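Any read-out appearing in this document is the output of simple, stated calculations on the displayed coordinates, not a laboratory observation. What you see is a predicted model; the values in this text were computed from it and never measured. Cβ atoms are built from the backbone, for glycine too; each structure is taken alone.
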Structure 1
Amino acid sequence: MNQDGFFIAGTDTGVGKTHVAAALLHGWGARGHSVVGMKPVVSGAVMRDGVACWEDVEVLAAASTVQAPLAQRNPYRFEVALSPHIAARQLGHCIDLKVIADACAALREQADRVVVEGAGGWYAPISETETMADLARALNFPVVLVVGMRLGCINHALLTARAIRQDGLPLVAWVANMIDPDMQAVAENMAILQSLLMVPLLGVMPWLSDVEQASSCLEWDLI
């Protein structure tokens, strides 16, 4: 598969989208490609010496080989840890999909690969009328689905995969992220997901793996 960009979607918040996105960036960078990560919308800052920092944005930047302007890599960021549409509304802002699409187009001019990480789940709202799905459609990249392996993941994964397809975007692969080290019947859960998702399993990321280790777990001939 020869693509210049991918959209990283997740079955929920906290399933490891940033980790997977960074692993893809690291792997492509190690293979000689110029790469850049994009987090179009982020909320929930940490304060360091009185300065707001967004860890997801930092992780993607560290894994990128192209250091593009922050306004292109992360057009919208909010300090409060709220759904982006609420955070934006509190500040009197509006998340504009054209601004995000233009920023992504600028990144595509600078790198061989652009990896875009969504925020929250597929239908996480970014405004009163638009969701993360609308953002993904505006960018029109193939989608890689991150499944956080824990109780309930089968339902979440199948619902998200169906939504992605119904919204007209190609779901090209999925990644199993072992976020619950105590999960039972892992093999059985993996087997039914591989059967029903109907796309290749790109890799299985171990619990607490670092970016380099996670990158080595991916099947690079599939993407």
Structure 2
Amino acid sequence: MPMHSYEVEVKSLLGSEENAEMLRKKMQEIDPASHMTSKNKQLNHYFIGGSMDALVKASEGVVSPEAHTKLADLLTQVTNVSVRTRNKDGQVLLVAKVSVGDDTSSNGVSRIEFEETVDITLEQLDRVLLGAGFRYQAKWSREREEYSCRGLNVCLDKNAGYGWLAEFEKVVSDEAELPAARADIDAVMQECGVAELPQDRLERMFSFYNEHWPEYYGTDKIFTIQ
């Protein structure tokens, strides 16, 4: 059984509710079996700094023993990792994403992912990370609709700051499967008539939000960064 799974995730900036509705209809056209799998509200807290060794120690007893082994294996092998906490309709998760190749761990296309449900509150989990030397980078809020379409997981997110954003994702168990997964995503996006959000623009948006997140967190306010 593989220690880690790999995700390929490509984002498209939709902006308006009208564009989100057009994508919903397009998915139904290209795959009549396409359907919504879940709908939820999320709070996502991003962290920077901190000691990976300290996080491994602090998370012992917070996550399951099996998950702790996976996390320790992941964090002790890398230097560039995006660490987050999440509240998904009351379900609290510890999340870590590691870049594969030249992508960033925060917004990259190909990443190793770790997600584990915990039995403590979001505030308590945040304190575990803060105690391990991390500090807040930004807090995000969003409403998410998840769809299954042609073997992909497609998320339509109404994000504070960004507006509507689509994420086309495929998870594989072997790094060698990443190019084929990316090709599958590109094909579906082309048929749906949506364009990939360029990484450089996404990084500019991400940086702007990180600097101004208190103005947007928990609101419907939107900004535009070219």
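Name the one structure among 1, 2 that FRET efficiency 1/(1 + (r/R0)^6) of positions 61 and 125 (r between Cβ atoms, R0 = 30 Å, to 0.05) of 1.00 was derived from. Before the final figure, lay out the partial values.
Working: 1: 0.70; 2: 1.00.
Checking each candidate, the match is 2.
If Cα Rg over 2.2 N^0.38 Å is computed to be 1.00, which of 1, 2 is the source?
Label of the source structure: 2.
Who wins on FRET efficiency 1/(1 + (r/R0)^6) of positions 13 and 69 (r between Cβ atoms, R0 = 35 Å, to 0.05) among 1, 2, i.e. which is largest? Intermediate values should be presented prior to the final figure.
Numbers: 1: 0.85; 2: 0.40.
Across 1, 2, FRET efficiency 1/(1 + (r/R0)^6) of positions 13 and 69 (r between Cβ atoms, R0 = 35 Å, to 0.05) peaks for 1.
Suppose you compute distance in nm of label points 7 Å out along Cα→Cβ at positions 141 and 157 for every structure in 1, 2: which one lands on 1.6?
Numbers: 1: 2.2; 2: 1.6.
Only one of 1, 2 returns 1.6 for distance in nm of label points 7 Å out along Cα→Cβ at positions 141 and 157, namely 2.
Can you rank 1, 2 by relative contact order in percent (Cα under 8 Å, 6 or more apart) and just name the one with the largest value?
Structure 2 comes out on top.
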